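The structures considered in this document are given below.
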Structure I
Amino acid sequence: MITVRAKALGFDETRLAGVTRSIQSDIDAERYDGAVLCVTHHGEVVAQEAIGYAERSSRTEMKDDSVFFSMSIAKQFTVAVVLNRVERGDLSLTMKVADVIPEFAARGKGKVTLHQMLTHTAGLMFGVPPLDITQLGDLAAVVQATCNLPPDSAAGQQVQYSAIVAHAVMAEMVRRVEGGERSYRAILAEDLFEPLGMGDTALGKRKDLAERMCPVVARDTRRGMFEPEMLEALGAMLGPDWEIPAGGCLTTAADLTVFANMLRNGGEWNGARILSPAMIDLATRNHTGDEPNRMWSYTVEMRGWDPFPAVLGLGFFLRGEGIFPTPFGTLASPRTFGGLGAGSNLFWVDPERDLTLVFLSTGLLEESYNCDRLQRISDSVLAAAVR
């Protein structure tokens, strides 16, 4: 649905309609199953469209309020709470993690800082800790396992994306500085989702959301950054009490659009102030320079890609300068920032254009091919913004 305000908000309606047709064409070709797209400009909805299937096998149609497994977009929810605690003075970017979690200092990790955790330069492992997959929803178990692990590399030396463990540790830091009485699930709900009016977002498979949740199915089973079987298993096993701060949230396009607009609007939305403009400005600057992100190393052989800069802020991916693979689109302004969910999901904020995009999909793609898809969609949306 392209809103009647699209033209007044500076969008070419024909080009916007072309974005939907392109997505529908891919779904018809069974490249993936379905999607919900939402574009806003100056905080107003320009286009929102449910396309294809929530579940192809049962021919269940996608709806605007379909619920998605957020994958790693849960990281940005966690980052917002962590940065909020920095603003409150409970945490600081320069503090050592071990100042809050003493046992984290084991195996040579005593000097790792919160800043390094947020920028994926702490030297922590990319993959899952040595636990049974059924324990990944146990925050205490993941934190303990992480504390007992040696680093993969020296802190501050390289960018190594941490898929699970870094955000589990940061979530535990948030818990401990307030006394450890509340679960992390309650902290996210009470301090982020409820104030913003994100009623369809939760950590864990909340019962009312589970009924509308799109199943996690891989349509592209090529081996890449993540194993499709593990992602499917996580989606199926996710329980109401599971706490995976790096990737265990359910959400909708409407709720994720609220979160994106809070960030676009300088940290406030629906009368709730989560962050300050100063913090968002700092968090969305390039903190990793020209260093590549090692999680993309496999694409050198698999796709023939040249290494490219990670361009990471404080817990956010950035567009940056130059021409290289980017899910935010090559047309996006350099300070564009946002988050990604493995093989499926995206949100970004282009502060120069005062524009946001949310794209949530079913039918997982291998991550580099997902990047290709998101880059095309993002560029097409940006090209439709003609004023």
Structure II
Amino acid sequence: MSTENKSDGQSFLQVKTIGLIVNPVAGMGGAVGLKGTDGTVIVNRAKSLGAKPIAPVRAQVFLSELKPVKDEVRLVVGAGSMGEDEAESSGFSYTVLGEGKKETSAEDTVAIAKKMADSGVALLVFCGGDGTARDILKAVGTALPVLGVPTGVKMHSAVFAVNPQAAARVVMRFLHETLPLREAEVMDVDEQAFRAGSVSAELYGYVLAPYEPHLIQVNKVASPMTASELRNHAAISVYIIETMKPDVVYIIGPGTTTRTIGDLLDAKKTLLGVDLFCNKRIVANDVNEKQILEEIDGKTAQIIVTPIGGQGFIFGRGNQQISREVIRRVGLDNIIVVATEGKLRSLSSLRVDTGEPTLDAAFRESKVKVVADYKTEYMMSVE
């Protein structure tokens, strides 16, 4: 089915055509601690835990930021919750591909993306995570430029803008300038292994993506497990443990650096989950947003996180359990970033993508404490 919603009497040929596909369930597993939403079983489990849709909201943020060029853009969108709903509510002119469904699948994404490629869109924008990026790769390969609006839980691929606002800026520059295109890696992890605490990332291929280094994230880079890095992990952890305060709840995010804190406390911290510590003992493993909020209610808390290697994100990538509500409850002054000197040298900046522009702006207006070695602290800006 193909329908049109025309505005201002503009001709289809007078504007550039942008494809938009929304994966409506992408990211729902984050806040509830499921580390992804690949497959119907996990989606249903996320819903049973009270997960709220993330992708439609972030798609609307993207379109809202794109409104300055609304009259220069015609959208070709997936039916219903796969883009049509967001385009209609945002007031864009659009054409619909496919049939609206109550429950969508990866096959729907592939089918709509193929139709978009055949229709000659100038740029295909998708809202999802690494699983959606794989679907887009399967459908279009390098036949047309692709841009991801980060919406998933795990986003290792190099096709994503740093946030929805940045994605809109890339599209506007794409419309008005000749942005270079590059081959961007599409990476994904085995979600079942991921939930069991094992990262098994695989390169699935390359798509063409507009390149703007300040607005597009690089692919995730694994930390090297050299002897010096391991000693650095231990030194950081010893210092963190020495400075832990009585009766304070420590919300400790995923990562090898943070796991070492648990190791030195003889506590089995999860590698890829968020765990709670108090009085140097683990009090809860692999918690979700609701459990964190319940545990810190009426208490003093601190958050300890480590940046994503290569990307620099301290919030919004793989630790969505530490939600914007959790961050607001704890306070920006009670956030500690731990990162080895080697990891810091590999980063151009620290970044956040909490899903709330005002909170992201608050981070950019302040600095966060970074512990890089034993008794070695920096105050660093967030981009």
| query | For which of I, II does relative contact order in percent (Cα under 8 Å, 6 or more apart), calculated from the coordinates, equal 14? | reply | II
| message | If distance in nm of label points 7 Å out along Cα→Cβ at positions 280 and 312 is calculated from each of I, II, which structure is the one that comes out at 3.6? | response | II
| task | Work out distance in nm of label points 7 Å out along Cα→Cβ at positions 128 and 176 for each of structures I, II, then name the structure with the largest result. | result | II
| said: Tell me which structure, out of I, II, gives 5, 24, 33, 22, 11, 4, 1 once P(r) over Cα pairs in 10 Å bins from 0, in percent is calculated. | reply: II
| message | One of I, II was used to compute distance in nm of label points 7 Å out along Cα→Cβ at positions 136 and 168, and the result was 1.0. Which label is that? | response | I
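FYI, it's all coordinate maths here, none of it is from the lab. Small disclaimer: the values here were computed from a predicted structure and weren't measured. Cβ atoms are built from the backbone, for glycine too; each structure is taken alone.
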